[in-house]
Structure P
């Protein structure tokens, strides 16, 4: 039996609500997967097995403390082999900082907890409003826009391109993934009219990746690359910074999108929305994205288990 470790996120947000709603639907669909919820005292709804990670005293710092404790507990379950995947409800980054954590969010925390050398934030919707999938890996994530040109390097593009190819091959079963590289500048700089990053960074990175056998195209302007991916020309897009990728992704997939952390030794997914403090406690939060996160975590974990079993039988 597969087991999912599911964190409830910031106790002030909609995490516990959407997890409970999603779990009710999920266990009816896939009854042979166990869902273990991890959260603060008093948040056990009885929907599925629950593990407390401590008490919440009502303050922001305490909210950050219990949210982080749940993430740590879930990661430790996965690292010990007690859970096949981790699914995380939304957290509040200022609460983490108030609690004394320096990591920017889930991706950074899980990288440190797992000891992974390279991780990536992949937004994926296997079905969009177009009826086709869209997968977007962010080269840089939660950083100020002014820092992107400094952080975006040829080495980073190569690293993320390889990470994305391996994930698509091994976890999605796409034998030869087609990856599009979204340009940084308008019109991919129009031969240097609007910047030089496309020539200075993208050209050598794409040349290196192509030489390694990666099916990489670009740089393609942001105003066309996502449409081309939605038409089926590419299996995934590598976007240079957070908002250029997220704006396109959420326009066509909000409510069905899932965040997947690539590069971890275990599967991790999460819904594509935040804590939504304004909706908390009203019973109106939509669980659709959380349900998709549970479904995708199960599929990816099952594929990893099959690959492991096949490898063991082959030795």
Structure Q
């Protein structure tokens, strides 16, 4: 089986178009069509339904894609092993992450990666809940589309290795002239409350309020954290947000602790077979260095 044919087949799967796949692979559309046709001939199966609106992968095509990604990942791991023995690793890591983790947890690890392993590049896949094809970050790992994923909340998935990375506390976001240094949850009943509609934040907040038997009628329901901060800045109310979701504060806004702790757990996850891949071990090791209290095991990069 020709590995280049598998790569070109997967490009069509991802882009849903022979012409877009050709641009991505820097090949002619005829070359992409030939590769897919040869693969279909070899397998004796139709991998795409072709039409005016592009190429729609068939059911068997989706199953072939899953195995093709695993084959190409093994090919990449072979080259990494050889490079590792030459004191260098050449690889691309595909990291699926939600916005606040990508913006607040990743940068110092990426800087350390660039300084120590300049030939390991990173492709960031930004996914809040579902990607454009309605896949969760867990599905991206299982389908070998992502190598590593940052996940919110407790994740119990026996298909994955999952370690807690950090606990992210919820904080009250108040105008600077508010004299409170700790925010009682029960005070929310008397506030113009701006409720965070971010799906994971809202689940935590609803559960906490229900457990405390607190009934709050929000003045506003808002998804974007930047919008919430601007609204607090303009005197429209106060909010409760996960700390890592709070970007640069406006000058007239402050953050204080709640009177009882509420946290969301942020985890790192990989498929079990990925633990042997050198570039992934490097990334996990650097992540452990950056967050030593995490559950990530200490790894010997040279042993797999």
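So P(r) over Cα pairs in 10 Å bins from 0, in percent, computed for just one structure, reads 6, 23, 25, 21, 15, 8, 2, 0; which one of P, Q is that?
Q
Quick check on the output: 20.6 is mean count of other Cβ atoms within 10 Å over residues 37-44, derived from one of P, Q. Which one produced it? Mind showing how you got there, number by number?
Numbers: P: 20.6; Q: 13.1.
Label of the source structure: P.
Where is relative contact order in percent (Cα under 8 Å, 6 or more apart) largest, in which of P, Q?
Working: P: 23; Q: 20.
For this comparison of relative contact order in percent (Cα under 8 Å, 6 or more apart), the top structure is P.
Using mean count of other Cβ atoms within 10 Å over residues 189-196 for the comparison, can you identify which of P, Q gives the largest number? Walk me through the numbers before you get to the answer.
Working: P: 13.8; Q: 17.6.
Ranking P, Q on mean count of other Cβ atoms within 10 Å over residues 189-196, first place is Q.
Taking mean count of other Cβ atoms within 10 Å over residues 93-100 for each of P, Q, which is largest? Mind dumping the intermediate values first?
Details: P: 17.4; Q: 21.5.
For this comparison of mean count of other Cβ atoms within 10 Å over residues 93-100, the top structure is Q.
When mean projected area of the Cα convex hull in nm², for residues 141-220 alone is compared over structures P, Q, which one is greatest? Intermediate values should be presented prior to the final figure.
Values: P: 5.5; Q: 7.7.
Going through P, Q one by one, mean projected area of the Cα convex hull in nm², for residues 141-220 alone is largest in Q.
Out of P, Q, choose the structure whose coordinates give Rg and Dmax of the Cα atoms in Å, for residues 133-284 alone equal to 16.0, 54 when calculated. Kindly include the intermediate steps, with their values, before the conclusion.
Details: P: 16.0, 54; Q: 18.1, 54.
Computed on structure P.
Computed from the coordinates by the stated procedures, all read-outs in this text should not be read as laboratory data. Please read all numbers here as calculations on a predicted model, not as lab measurements. Cβ atoms are built from the backbone, for glycine too; each structure is taken alone.
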